[in-house]
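Several structures are given next for inspection.
What follows draws every value from the coordinates through simple rules; no lab data is involved. No experiment lies behind these values; they were computed from the predicted model shown. Cβ atoms are built from the backbone, for glycine too; each structure is taken alone.
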Structure P
Amino acid sequence: MTHAEAVSGSKRIDPPLPRALDAPLAELHTAATGRIAYYADAEGDGRPLLLVHSINAAPSSFELKPLFERFRTERPVYSIDLPGFGQSERGHRAYSPALYAKAIEVMLEQVIGAPTDLLALSLGSELAARATLAAPDKVASLVLVSPTGFSKRRVPAAGVGRVAHRLLSAPLWAQGLFDLVSSRQSIRYYLNKSFTGMAPQEVIDYAYATSHQPGARFAPLTFLSGQLFTRDALSGLYARLNDIPVLAIADRDPYVRFERLPELTASRPNWRHETLAPNMGLPQWDHPEATFELLDGFWRGD
């Protein structure tokens, strides 16, 4: 039994979808979040690390595989599959920023149970920031990789998102639309834009596999409607993170813009911005050694 299982009472599972990580896989059920699956290697010493993947048509813990593999020998490492993705529950339900933040909060409080270094990717950054504000005593530091929420472009109003979601999820064409978005050709095209070279075949293969599980369309169609973004994440989330060290790793990204990131880092001494250039949003794959070195220094307080 892993430390995570002992703390949370979670149970090991053996799912039909191949594991994203070669690590123990457990699940936790709560009324607020449904079934949450997560990977855990809690054998190391030191401060725990929790990894949070992005949200798109085919995300999972696989996106963070280089980080999990690198740090699992040095410290307890956990990686959550957010509701609607990976090994977690994929039911036809309401997906929202509050739901995802609650899932992260549950991991911090019920599974890990100690101050944790939290690292999140892309839109996962907004969700991690929201969870940090809800459970500040459980987060020791925050790393945001290619974070959303720093663009000058405004997120559509809630009403627009609801209308878009009704259109996207109409039973007549919802599955067909998602089949186009999650085709192998489409996944390869969009993933290639996130690498300075070609996307590794293993990344494409797992993205295709996870997007072809039962119920795979529900959460991504909510994402495509724009409902999973926070309308003003800069002032509503990020600017409120004043009490812990925050590192933003952001260079270029075909899907995310960072125009407002410098204004925040310039006014917040606890914030730090690094580029690890050139990368297109996934430095843990494009520049793994440089990413590991940067993270080690940040967590040491260098």
Structure Q
Amino acid sequence: MRYYLNQLLFWLKVSRPGLWFPVYWLYFLPLGGQAFWVEGTFWLGLAFCSFPLNFIVYAWNDIVDYETDQLNPRKDSFLFGAQGSKEQLAELPKGMILTAILTLPIFIYLEGWEMLFLFAGLGFVLALYNHPSKGWRSIPPLELVCQFGYLLVVPFSVLVNDTADIPYLTYFYLLMFAIQSQLMGEVMDIEPDRKAGRATTATVLGMKGTKILIIGIVLMEVLLLALVYQDLIFAMLLGLGLLWLLLDLFVIFRTKKYTLFQMQLFGIGSNAIAFVSMAYVWWSGCLLEVKAF
């Protein structure tokens, strides 16, 4: 019994509960004020966007990133993910297959072939990113392109919750958001990635160059929110994040390495901000209408 309990806890850690909120954020986006709590399919989709989806996505990544993860101080936590032994990682494919068999057919049955194509697209992106020898995860800047896979949560939500699709420009905004999040993770992992010989955009540009790139992306997001979506509240909220990034680069940390405690605080803080912004985006529907064009 203890063996199976430890196995389940390890699998839960692999799914990175600390990173579930960005997936929830994308799942909630198309709902736009809809009374989601009255629909059983909403809760079914939300449950899938917690452990099952994240386990399938991150388990594959943990298998191919064994050497890097062993050097990463962020790992071995429910916030940032597991640091499994080779024996534990060898068991992950069985867990991935079992999770997929128990969950994917439900949504394919409910939504038909469109959902099958969506899951096939997700599998393609995961294979592209995690290929053992030619995976884009170690070919900068192609690892940033693969962040498009996160956006597939949006059409998943559209199908499950029977909502209208979001504007194409919003997909571009979300891609910028996903790339920004990837780069922030790469900044925190820049030293273990270099020690393991893994190339990322951050190891190529360096900490200062990557932080400048992140600031540029966030500035673009703020301008989109203020000028195109014309939502000053959300733009101001994101603008506070931009101010923090500027202080981080030019005043507080500059190019210093973050401590583990600081990275944990950043992770908890980002989840709190994600919750607040998720509630606002759902309530206002601000990203569901492009007003400037």
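At a glance:
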item	result
Origin of the derived value 15.1 (Kirkwood radius over Cα pairs in Å, for residues 41-152 alone; candidates P, Q)	Q
Structure with the greatest value (metric relative contact order in percent (Cα under 8 Å, 6 or more apart), set P, Q)	Q
Label whose coordinates, when FRET efficiency 1/(1 + (r/R0)^6) of positions 137 and 201 (r between Cβ atoms, R0 = 25 Å, to 0.05) is calculated, return 0.05 (choices P, Q)	P
At a computed 3.1 (distance in nm of label points 7 Å out along Cα→Cβ at positions 65 and 97), which of P, Q	P
At a computed 4.9 (distance in nm of label points 7 Å out along Cα→Cβ at positions 33 and 89), which of P, Q	Q
For -21500 (helix-only ellipticity at 222 nm (-39500 (n - 2.57) for each DSSP H run of 4 or more, over all residues; to 500), calculated) the corresponding structure among P, Q	Q
At a computed 133 (volume of the Cα convex hull per residue in Å³), which of P, Q	Q
Structures P, Q, by mean count of other Cβ atoms within 10 Å over residues 145-152: label with the highest value	P
Among P, Q, which structure scores highest (criterion: distance in nm of label points 7 Å out along Cα→Cβ at positions 233 and 265)	Q
